[in-house]
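Readers should treat all values here as calculations from the given coordinates under stated rules, not as data from a laboratory. Keep in mind it's a predicted model, so treat the numbers as computed, not measured. Cβ atoms are built from the backbone, for glycine too; each structure is taken alone.
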Structure I
């Protein structure tokens, strides 16, 4: 690829990213983010192309059922297309006639030597300088139809697998968008919590400084408070960096420009109770994309064994060929050739048997993979179900903690206003309140993530 084309492509990419970013200005809802990801994510587009490719392969396999018709034509110029007998080329006939007893030795050598046969160059068959050779042929497989049918079934499974992979990719992308969407909101709360902690440590440091200057506190307490300020600042930087990482991954999923800073709208949260775990086991066994792909791979590997065994069947096909010739000596102008073509490999020194053995191994591998997927899925459903229960418990405890911190903040503000507490205590209460608020939001959103993971596992 030349440099000009590379520059052109880069311009297109950046222009597209800029346009996409301009479309998502303002509050971004979860539904909008999901729509953007499903429309723009490259992995989804790749999966779509795989479907088209597998469908094209299926059409190719279906075409093998029908006769193959071919036309071939060759035109050429020949500077000397005639057939000749040069002077004396037939003298050898004298000896042949003598050996056959048709003539006797009475023929004088003088006649042979002085009267050559023919006496001059003779054109026995004339051609044209321009010659044409054309043929039209039709081939129809007969015994090969069984193998073709197996190939068609394999191609159909490939189409099914590519569609399942597409649905699976969409499910993973959707889950990823939800996780990062909620994760960014959680990090927003954690950043605010860390910011409030910095303010609290700064106020505590100021109180310690004032107390030291008043001779009420040792300087070591001032340095300790100062160190805690920097430690809180470090925690703030960590939370901000983690948020940036989430945003970067989020932008990649939705196809937005890497520098895009989304302003996410907190969705209305659904806390409807989940069903019994057995229901999810059954649903997962029927709808999980990975499990369905593994099952299709098993069917495909079984067809592979069938195809390998059919290699022992002789190949028989019908053919008909029509030939047309112009300007070519000794060839009929046109003729028809029809018949059957038979081909059968009697000895291959174990090649076909080796292929059957390989296909059996592939089948056993696919069977083991299916069993592994089933066991893994059960474990994942069980863990996801536990995560939901755990998230439910965290919501209850986080809510109680939030309510307690809310009451504490009110009491602290009243105490500070009454001169009964230092101002740093108010900052501490605000920091604790922010932490409780962040924990409550994190518990609620982690519940949503846990439910989303469970639904993704069971094919929803």
Structure II
């Protein structure tokens, strides 16, 4: 097995010479929480093989642990921090904002905390958005509702010089940027512009993508809530389908080019019979196509529930092309496409069906965080503050092997995270649904074409 081709080194603004106001311990067994050292790491790779020689860890395999340090870079009384939420809505945004403000205020004594309104656009002068002063009183109850008390927007992160100008004008020492891969790529460019100017400003990202498609990170906040809410929609679809003659419940879930929400929802609900995700191509027609298997299911059980990820089957229909303001590929509507194809197919064979189509995406995105996400958001926010106070920059707080770590933004945004069609998660999903492993008519031809497409991409 080759070494990981990644550099996990975390950049800092300078040596930490200020004693932390947080009174912790360096002694084991004294019942006082301990400081974290910069020499504390988490090993990236855990897989081992019987014939592998296990030796000392290389730096390329080690991730720096997150948490409070004994000495910090910034004097808390001089700190002016800002928080910005970018991209689409996601359960837990307010929980993260609350955690950041309370940790800055109560643990470090920071008294200047500014909320940037409506994403990166709140830092662009032509929009004229006022900033929002943040205190514990302002944020104490915000976690009880969905959305973001700061508002959000897509785009704007490419206007790096203007954003850096605004950050400099506000006299900020640290900026917490909550957003997905597109947002964090913008964060890195902003941090690099700040560095060019010789400014000592910490830029710390908190990964926000309900789709769970950021690399290296075990899960992103809002994902668990999304699965809970999506499972409720699948349960409703199942009840409708089961109550009708040849009832079909079709539920479209978000995920873009990654099928994590759809896969986890199917396993959690135990009521999906087919799950279609971007990572596993399928064909509609023919004796081993999806429609044939669906027909067979209806003739035997008289109902079926289908979960489709929004990025599935894009090769079967014409997309809009281009990207949205966040730089994400615009997707064609696979839900409407499948609905219409199923209706036409069963009409053509003279088989009556009752089809219900559910798209709960915006209900899910705007929901308050479930308790498990609230816990996660609290810990993400706290660890982000600890990192910034130590002058660490160009990093994202992530969960890896159930440990909070510092990850360079450059590494996390290098590629997307996908469901592995040959991995255990998808295997368990197949067990939960009992659907065919591969819904293609000529497996050998399909694999050849797939291999050729992979070579062409390289």
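A few comments on the model shown:
- helix-only ellipticity at 222 nm (-39500 (n - 2.57) for each DSSP H run of 4 or more, over all residues; to 500) from the coordinates reads -24000; which among I, II: I
- Of the structures I, II, the one that 1.07 was derived from, the read-out being Cα Rg over 2.2 N^0.38 Å: II
- Value 3.2, calculated as distance in nm of label points 7 Å out along Cα→Cβ at positions 138 and 162, assigned to which of I, II: I
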